[in-house]
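**Student:** Next up: the structures, one after another.
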Structure P
Amino acid sequence: MASDMRQPVKKGPDATPVLILVSILSSLTSFAFIYYGLNALTANEGAPQGALVFPYVVAGYGLGNIYLLSSAWRKAGDWPATASKLMGLCFLAIFTMETINSGIQGSFELFGILFVVLVLWANWFSIAKVARRDG
């Protein structure tokens with residue numbers, strides 16, 4: 001199954017609109033991460049530096065994903081997808097630790113983690129699709 005992911009996407013009349021659509025969705029989620037991170041930084045201006053780490057991480061993930069998506073569009077190759085996977089796993093670990101640190105009070109926090117997993121997977125998927133396109 002892993003070898004199937006590395007095969008180039010076939011060129012055809014339907015390939016480019018799908019790539020553009022997944023790229024737009026990935027960009028929107030990245031801008032949502034950036035927006036959330038910057039709003040959290042603005043809201044916590046007087047807070048200690050330790051409280052500002054998570055908003056920086058969230059905004060940094062969004063910026064990093066935009067960079068990887070643009071790199072995947074410029075040059076085809078495996079490195080943007082690999083970097084996206086690594087960055088997503090690191091972000092998921094930090095997000096999960098922050099959720100546990102703030103206290104899991106019910107299933108709502110677990111659904112939040114599952115939603116973030118879905119968004120991170122969608123971002124990786126879009127970068128992988130764009131990076132392995134033909135041409």
Structure Q
Amino acid sequence: MSVIMHKFQLPDFRRIQPFQQGAYIIVLITIVSLACFIFGQKGLNIWIFILMPLILFCFYNPILALFQQKLLQYYIQSIITFIGLLMYAYISGNFISEISYSSNQELLVLTIVIIVFFVMLHIACIFIKGIINFLNEIDK
């Protein structure tokens with residue numbers, strides 16, 4: 001009788017599309033929302049905890065764009081996913097928090113900062129991708 005050893009292998013994270021990334025972030029936002037509800041977090045802390053998974057998306061989504069072949073399709077999907085995540089975070093936060101999103105100036109500024117960070121990191125990654133492509137053309 002032979003024993004077959006299965007090697008544990010992580011998925012190729014470079015191939016995860018924005019909609020799949022968004023699904024993971026929705027799960028994280030849901031877990032954070034439930035944890036805040038269960039542990040009785042109050043005030044602005046709930047909103048900060050709910051927005052943290054969006055910051056994670058803002059970091060790794062542009063970096064994964066460096067490994068994509070079809071950049072335009074990836075960016076369109078990323079923007080649609082990001083808007084959907086913002087809407088989901090807004091709905092989750094308003095459901096759990098007693099602080100209204102629209103009445104809190106700090107939350108509005110924090111959301112604008114997250115959006116600007118998302119756009120700026122995507123622009124930086126476009127430049128990096130261009131430099132990588134330029135250097136690959138020089139090597140040929």
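**Student:** Using distance in nm of label points 7 Å out along Cα→Cβ at positions 48 and 120, single out the structure from P, Q with the greatest value.
**Tutor:** Working: P: 2.6; Q: 2.0.
Once distance in nm of label points 7 Å out along Cα→Cβ at positions 48 and 120 is worked out for each structure, P has the highest.
**Student:** Quick check: 37 is what I get for relative contact order in percent (Cα under 8 Å, 6 or more apart), calculated from one of P, Q. Which structure matches? Walk me through the numbers on the way to the answer.
**Tutor:** Numbers: P: 37; Q: 32.
Label of the originating structure: P.
**Student:** On to the next question. P, Q: which one has P(r) over Cα pairs in 5 Å bins from 0, in percent, as calculated, at 2, 9, 17, 17, 15, 12, 10, 7, 5, 3, 2, 1, 0, 0?
**Tutor:** Here the read-out was taken from Q.
Values in this text are rule-based calculations from the coordinates and carry no lab data. A quick note: this is a predicted structure, and the numbers were derived from the prediction, not measured. Cβ atoms are built from the backbone, for glycine too; each structure is taken alone.
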